[in-house]
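So, here come the structures, one by one.
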Structure P
Amino acid sequence: MSEQQRQRELPAQRAHRARPGVVIVGAGMAGVQTAVALREKGYEGPVTLIGAERHPPYDRPPLSKAVLLGTADSPAYDIDFAALGVELRLGVEVTGLRPAAREVDTGAGPVPYGLLVIATGAEPVALPGTAAVPGVHLLRTLDDAEALRPVLDRGAGTVVVGAGWIGAEFTTAARAAGCAVTVVEAADRPLPGALPAEVAAPMADWYAESGAELLTGARVAAVEPGTVVLADGRRLSAEAVVVGIGARPTTDWLAGSGIALGPDGAIVADERLATSLPDVYAVGDCASFPSARYGERLLVHHWDNALQGPRTVAAQAVGESEQIYDPVPYFWSEQFGRFVQYAGHHAAADTLLWRGGPAEAAWSVVWLRDGVLVALLAVGRPRDLAQGRKLIEAGARLDPALAADPSVPLRKAVL
């Protein structure tokens, strides 16, 4: 900020600059929970929460479910920010970070910070060449969900690009609304980036059961008004197109700041969620962290990560530097009449065991590494998930024969 700009500031603005406190960039789950956790930890300084959206902060999971179908009230958090002493600045775009000046740049002017928490989340990956095509939708924000509600209200024929978690949840809602749905997936199965083939391939049947058509091994060549053109020449009629092909950390605004980013675009945080810049932390979908539990760096794009990480950041803000962040990742999905839950990280597992089979109404899969439980997927078996998550946290070693018996509680399979 120039000296002329400083002189033009109002007294209240100068007072605020003198006590910058904690500034949180991003008003989603991670940002909101950071503000709440700071107060719970006893932090008494100023807290400013900056959000790019004009809406009061809200929860995202309902967007692909009840909000789409119009069966839920507002997903806004029931939090009295004024009572917490948290200043909300909504509809404000953050455009840059200048660590030497200890300021973030916004469309409304610079904001000084004593401690900065970056919680900008992730943004959906767009399908190339579709920005100007009418009827193409993403599903990440409340505005996105509201734009899609008329599609479901009129039962429009829809093509969903991507059979990941968002694609499955949107398809579930669209079928419930009576829409004809065709799902196009470039891989040979649903959830190709999340689960191994032997686990994910049977889930293809869920689409057919719902009345949706799933096309695997199908790549989109172009999207025209009212039509999706596949690479093999097939043309799919589409009143609406919903794209769910992944998300990437929202970190472009950090270019030139000197903050360390990984090859995935995520902020590289340490075990306490501190970044490479002094007094700057990162939490939620925009940051990766090292996991001693799994021996690798994790980037977790799920709600529970945005809930848990802020507690570690708040602990650092009040001087509790011994607290580190190494959670058991957890997420859930409601799709096709099933409640799907996952805990852990199975990438380095050497053993996969079924508890029941995919043709059954309820089943689970557990992953072991050197006999130790490292991950679990539960479909309609919440007790397996609850017990399994605790066992993963404890580093429990399981008897494979007992662990594969669905009639045996997982806790009874511990060696």
Structure Q
Amino acid sequence: MIADTTERGTPARAEVTTPTLRAAVKRWRFWLILAAVAIVGLLVVAVASGTGGGSRAPYSITNAAPEGSKALAEVLRQQGVDVVQADTMQEARAALDAAPTATLAFADPGGYLNDARLDEAAELADRVVLFLPGFDELRAFAPEIASAGAPRDTDGVEAECSLPAAERAGSIIGGGRAYRAPAGGDAELCFRASDDAYYLVHDDTPNASVTVLGAADVLSNEGITGAGNAALALGLLGEDATLVWYVPTASDVEADGPADITSLTPDWVTPVLVLVVFTFIAAAVWRGRRLGALVVENLPVTVRSRETMEGRARLYARAGARTHALDSLRIGTITRLSKILGLPRNATVDEVIASVAAVLPGRPLGDIQSILVAATPSNEADLVAYSDRLLELEGAVTRAVRP
């Protein structure tokens, strides 16, 4: 309740009510609608990006971006090859066991598999095609094949081998990595990238028939249409009725680090923490201050300049800031002198001093500089004396400019 006064001077009682839910909703209606529109927009974007984009990983058969391999997988399916995507080793093993004859297409650009898991992957299938493998993958799948670094020749590289898929391709557009095999071995070397390095190396190992492919454009959506890239990819990956496309993901990573905090705490800790948080929120809502409408109150906003001046002077005197007080007076004097002398607003102190000396030829330049800049008061009497000198200097300049 708030006391008010009527025209007759008798106090009246005005009731103050807490705003209702309807009033609060009406007040915040615009922002609530804006928040709802933003949430709906975010949901639409999330659903659209989650359903239409597919994977963004390289060599993924669901990636339609230039670095993906979705185009190659679709063409293989049109030719009757059952292309199965496997994101984990368990899925790859199940798909290979279910097919009588199958080819394993393998790439681990993220390095998710350790040495033991790579050895397991090398025993999954009898026929394997490796995409741009690194040192660890070569050691597990084809120990006789080594990486030769970046290729030298990339455009129109001829097959120059008897591998059927390479002969049908004729030439390819390379780029990616090159590989080499020991001289005098049984490995088939195709598409020379440099003196002793090749884009394609085929070797029969004790575990499987392994083909190492280092030409990145042969697999990508962007480069598969160049030269004989498509023919080489279809020939290597379409020999069997089933193609298991296995690109490891984070699900294949084995946890071998220290135990986390959740495994070291009892099972009842988490529910208790959740209950404490909800209790705190409920108590805050229950005991929190309810804010009503703002009350408009007229405040004295006009302050006399004399009060401001005297108050600031008392502060300076109490703090003993004589130099600071004198600097404030100098700033005002220099500003007024600049206007009297017709100088621009961005004129420096040195320019003001030079102009004052020019209109007061009988006054030494050092004296003017001392008054406006250099002099330092040591007591209250000095401060008053310098203040008087500033006034005298301003009056002399005014009389000289405006006689």
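Taken together, the values in this text are just the output of simple stated rules run on the coordinates, not laboratory data. Remember, it's a predicted structure, so these values are computed and weren't measured experimentally. Cβ atoms are built from the backbone, for glycine too; each structure is taken alone.
Odds and ends about this structure:
- Origin of the value 0.95, where FRET efficiency 1/(1 + (r/R0)^6) of positions 246 and 358 (r between Cβ atoms, R0 = 41 Å, to 0.05) was derived from one of P, Q: P
- Origin of the derived value 3.4 (distance in nm of label points 7 Å out along Cα→Cβ at positions 70 and 198; candidates P, Q): Q
- When helix-only ellipticity at 222 nm (-39500 (n - 2.57) for each DSSP H run of 4 or more, over all residues; to 500) is computed across structures P, Q, the figure -6500 traces back to P.
- Computed over structures P, Q, mean count of other Cβ atoms within 10 Å over residues 174-181 reaches its largest value in Q.
- Structure from which 0.93 was derived, Rg/Rh (Cα atoms, Kirkwood Rh), for residues 158-205 alone, options P, Q: Q
- Answer label among P, Q for the case where Rg and Dmax of the Cα atoms in Å, calculated from the coordinates, equals 42.7, 119: Q
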